[in-house]
1. Consider the structures 1, 2: one of them gives 1.6 for distance in nm of label points 7 Å out along Cα→Cβ at positions 28 and 156 as calculated from the coordinates. Say which.
2. Rank structures 1, 2 by mean count of other Cβ atoms within 10 Å over residues 4-11 and report only the one at the top, that is, the highest.
3. One of 1, 2 was used to calculate helix-only ellipticity at 222 nm (-39500 (n - 2.57) for each DSSP H run of 4 or more, over all residues; to 500), giving -12000; which?
4. Here distance in nm of label points 7 Å out along Cα→Cβ at positions 12 and 148 has been calculated and equals 1.2, so which of 1, 2 was it run on?
5. Out of 1, 2, which structure matches 10.9 when Kirkwood radius over Cα pairs in Å, for residues 52-91 alone is calculated?
6. Work out relative contact order in percent (Cα under 8 Å, 6 or more apart) for each of structures 1, 2, then name the structure with the largest result.
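None of the figures in this text is laboratory data; all of them are computed from the coordinates on show. Please read these numbers as outputs of a predicted model, since none were measured by experiment. Cβ atoms are built from the backbone, for glycine too; each structure is taken alone.
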Structure 1
Amino acid sequence: MLIAGLDLAAKENRCSGFAIIRISKPKSKLILLKCLSTDNEIVGIITEYGISLVAIDAPITPRPVMREVDRVMIKSGFKVFPPNFSWMKKLTQRAYNLYLTLRDLGIKVIETHPKSALISSRVNNVSKLCDLLGISIEGYEEIINRSKDLRDALISALVAYCYVMNTCIKVIKARDGKIYLIKELVISANE
């Protein structure tokens, strides 16, 4: 099974970080991490790889308004920009259009917020988080540390992984939406 994370940019000429994880035994593996640009490129690679689930770092809502779920996130201590915040309006519109396209293709889409997912996991390092979840990132370590867009795409893919595995998912929800994060992971005292 292949799942993906997308750190969507507001504009098509900016890097939208994209990550694919292959879920397999004995160890799942990051198999692709790159910048994409246009919606057609994003949809094309998702369909080409047969991705079943995409976690998107962007508000998935038909209108760029402050949602109750955004208020719950903020009250829970997570710093999110609401969909009605200046440049977020364009991102929200792009995310919703992409969501509709992917949904119509039968692909499951969930909303996430990578920074909040990392905070909620209580792990302060993406490589360590991958290790704790049993995901190999061999060959991608350097690029993860260089690019915030790609790091956020990987965290989004880790949220998708937790969703599919149904073992490490945390959901912030309200009547108007759900934002998926990673629940606190137990780290031994000698690490």
Structure 2
Amino acid sequence: MESTNNLKKIHLGDYQFLKSRYILKYLKVCSLTKNIPEEFCKKCLPLKQDLNLEDFLRKINLVLRENVGEKKKKAKSFEESRFLTAREILKRKIVSCGSTTTIFAAVLRKQRIPTELVHGKIREAKRADTRHAWLKIYNPLNKKWIVIDPMRQDFSLCPRAYPVRQYQDWSELKKDYKKGKW
């Protein structure tokens, strides 16, 4: 995986000509993109196509923080963190790693930026591993994936985090969750 150092080198315009079947599957219309409010996406939109990916991620973060404001709520359960629609997350002002990952992925995919959702864990010293979620974003310049954690200021992944499984949509995780394989 690539580090977040390259986010400034990638510009939104670099994504406009992606055509490979492999990549297009990460852009398919799913519950992520169908359920993100258009007005929220418009607030996140850059004014120009030469905006770099890091600045775009910061803009999404800013709009999300403005949306939740002081009334933000922590997810009460794993289900609330992962399985609510983007519209419901924004309406209920829920902030968790899973909900934030959902919002970021939905906005990025609306801009034709391939993303993958990662369900993982963080190794904890004092107790059982804690569940965590983050994103992988496709880098069209070198055709590699960049791991970003939208919960962290610098978007880097916590060094103690490790992936359990990647998904295109949390509905796939929901199937694993129901089987107890999560």
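1. Details: 1: 1.6; 2: 3.5.
The read-out was computed on structure 1.
2. Numbers: 1: 23.2; 2: 16.4.
The maximum falls on structure 1.
3. Numbers: 1: -12000; 2: -10000.
For helix-only ellipticity at 222 nm (-39500 (n - 2.57) for each DSSP H run of 4 or more, over all residues; to 500), the value -12000 is produced by structure 1.
4. Working: 1: 2.5; 2: 1.2.
That value comes from structure 2.
5. Values: 1: 10.9; 2: 11.4.
Answer by label: 1.
6. Values: 1: 29; 2: 24.
Going through 1, 2 one by one, relative contact order in percent (Cα under 8 Å, 6 or more apart) peaks for structure 1.
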